[in-house]
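Multiple structures are listed underneath, in structure tokens.
Readers should treat all values here as calculations from the given coordinates under stated rules, not as data from a laboratory. Since the structure is predicted, the reported quantities are computational estimates derived from the model, not experimental observations. Cβ atoms are built from the backbone, for glycine too; each structure is taken alone.
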Structure I
Amino acid sequence: MKASAGQIRAAVDKPDPAVRLYLFHGPDEAGAAELAERLARALGPDAERVDLDMKALREQPGRLADEAASLSLFGGARYVRLSGIEEAAGEAIGLLLGAERAGSPVIAIGPGLKASGKLVKTAIATPAALAFACYVPEGIDAVRLATTVAREHGLRLTGDVPQRLAAATGGDRAILAREIEKLALYLDAAPERPRDADGDALDAIGADLGDTELFHAIDAVLDGRVAQVGTELAGLGDGIAVPLMRQLSRRLITLAELRSDMDKGASVDEVLEKHRVFFREKAATGRALRRWNAAQIARAIQRVRETERALMHSGTAGEVLAEAECTAIARAAARARG
């Protein structure tokens with residue numbers, strides 16, 4: 001069965017025992033992972049997780065159905081998670097859906113799967129499966145997503161808060177969810193006790209540094225000035241890890257848009273003029289466009305988002321993790337030649 005956004009959120013929050021397979025496909029891997037985590041939470045904190053990879057599915061196609069039919073060692077809930085699933089998993093999925101019984105749900109994440117592919121079509125045609133296409137939300141869709149996720153946590157976003165959340169998280173559902181969870185905790189909000197969330201509340205939990213304060217540090221990173229990165233970051237003080245990753249992500253996304261025009265034949269100067277880049281940022285942006293190609297920018301965006309998601313969890317190295325990532329990207333920039 002093909003699920004809409006509303007249907008899939010309801011389905012993962014209250015799993016139906018009749019659903020054997022939850023297939024999340026499409027390029028928004030962070031969104032798929034967030035849905036998978038929600039389903040895991042709904043199964044309970046003691047749910048047993050079994051991970052299988054493509055190698056296991058190729059070598060033993062029947063193992064997936066066997067794992068889904070097996071009982072937990074402790075008698076509780078159990079689920080199977082597949083990451084990086086490909087079309088080659090078709091036989092294993094077919095055996096799962098055709099098995100006589102399957103008590104444990106299977107969560108399959110396939111960012112490379114096509115909606116027109118055989119695997120997705122099989123899931124859509126089967127009542128015992130739910131297929132959902134995950135795409136990075138943009139524009140009004142990102143704003144709507146922020147409003148919807150907030151409502152699920154008992155928050156009514158007022159003023160420009162939905163737009164600010166959408167812009168700050170760059171359409172990354174996992175980061176958006178963490179930010180809204182922080183906001184709900186700050187306001188003591190819950191579905192049964194809704195609260196209004198205004199700009200002051202967002203400022204209180206966000207504490208983002210402005211673009212100006214971070215510009216020189218990010219400029220050093222994108223310029224490949226490895227030796228200066230540490231000095232620039234040290235001057236910013238503590239508590240800058242998340243804001244730094246967020247601003248770096250925004251700059252990289254902007255570069256990706258500009259680079260797209262260059263790859264269509266426009267010159268650096270034409271691109272800077274077309275997008276009305278602020279005059280104080282033109283020189284740095286021009287250098288970055290000449291240094292980075294589209295593939296390098298895409299990889300850097302992915303790394304920065306992964307780091308920001310890691311920073312949202314407790315027990316991480318915090319500032320050290322952010323500084324290490326900035327240094328790694330700076331080194332890549334030093335080698336890069338767009």
Structure II
Amino acid sequence: MSSAVMEAAVMRGDGRIALERVPVPRPRANEVCVRLHGCGVCASNLPVWAGRPWFKYPLDPGTPGHEGWGEIAALGEGVEDFCIGEQVALLSGRAYADYDVAMANAVARIPACAQARPLPGEPLACAMNIFRRSDIRREQWVAVVGVGFIGALLIQLAVHAGARVVALSRRPYALEIARVCGATHVFATEDPHAAIGAVRELTDGAGCERVIEAAGEQVTLDIASAISATSGRLMIAGYHQDGLRQVDMQQWNSRGLDVINAHERDPRVAARGLHEAMDALRDGRLDTAALLTHRVPLRELGSAFELMRARPEGFLKAVVTM
């Protein structure tokens with residue numbers, strides 16, 4: 001494999017992406033090399049693709065793709081738990097390419113029920129970790145504010161936990177997806193005050209015991225705070241990356257909220273979530289079939305980012321295929 005070459009996307013800033021031929025990576029000790037079938041396109045990558053002065057361009061080939069899946073192509077020294085050809089999801093960082101490598105403990109076998117369709121594992125791992133820390137219980141009112149891919153996954157998990165799930169989004173299509181995922185009540189957020197009032201009326205003025213903010217915007221943070229119940233738990237799952245945020249600390253204090261930043265940075269926790277996600281797919285708590293709405297080949301990666309930026313009707317998440 002040392003002499004083999006592959007295609008990898010190279011981001012050059014300002015929306016420019018080039019495909020380059022580079023050597024196939026070789027797995028080191030305790031690593032595996034995966035021939036990628038595809039990679040999910042994450043909203044956190046939008047600023048990287050669009051170009052920001054704090055990134056150094058061109059990026060390394062395949063960067064920042066981190067939602068890959070495929071089949072094992074080579075094993076590094078000391079790897080005994082996997083076999084060549086097994087279908088896996090992996091946690092890696094250069095997956096906009098034909099191949100990528102990952103530590104063996106950051107790779108999980110894809111269950112047979114999910115092998116015939118795209119499977120970006122990393123956001124599923126995130127959803128499992130967010131769900132675990134949310135401590136959602138049967139009959140609780142649970143609100144998911146922002147219905148993208150992860151928001152939809154969290155709706156599924158909360159429904160299977162027996163919660164009463166409310167979904168809020170500004171996009172009509174996202175609210176349709178929320179219903180498909182099992183949300184019993186959905187509210188548009190074009191008028192934030194109306195949405196807040198609707199949730200508080202639904203819950204007899206009490207608000208929701210668990211609220212997951214999953215959009216990464218000031219307005220969704222405001223809504224999530226306003227509909228949280230006294231002594232409730234507010235999960236910040238949205239990726240807030242475009243500057244400062246303001247919060248109503250008087251509101252948080254007076255309600256005694258537990259506020260949790262749900263972003264994990266410990267690789268061991270991420271890997272745990274990935275393995276738990278494969279179990280959730282196997283037993284039906286997660287189902288991505290209706291959530292991966294667009295597929296494009298790697299050579300058209302830029303069009304996937306355009307879709308994500310525009311979010312046309314019928315769009316929830318795109319994947320690129322190799």
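Quick notes
- At a computed 2.5 (distance in nm of label points 7 Å out along Cα→Cβ at positions 144 and 264), which of I, II: I
- Computed 1.8 for distance in nm of label points 7 Å out along Cα→Cβ at positions 152 and 296 - originating structure among I, II: II
- Calculated for structures I, II, percent of Cα pairs over 24 Å apart, for residues 16-135 alone is largest in II.
- Computing helix-only ellipticity at 222 nm (-39500 (n - 2.57) for each DSSP H run of 4 or more, over all residues; to 500) across structures I, II gives -8500 for structure II.
- Mean projected area of the Cα convex hull in nm², for residues 200-239 alone from the coordinates reads 2.5; which among I, II: II
- Each of I, II could give semi-axes √(5λ) of the Cα gyration tensor in Å, but the derived value 35, 21, 17 comes from II.
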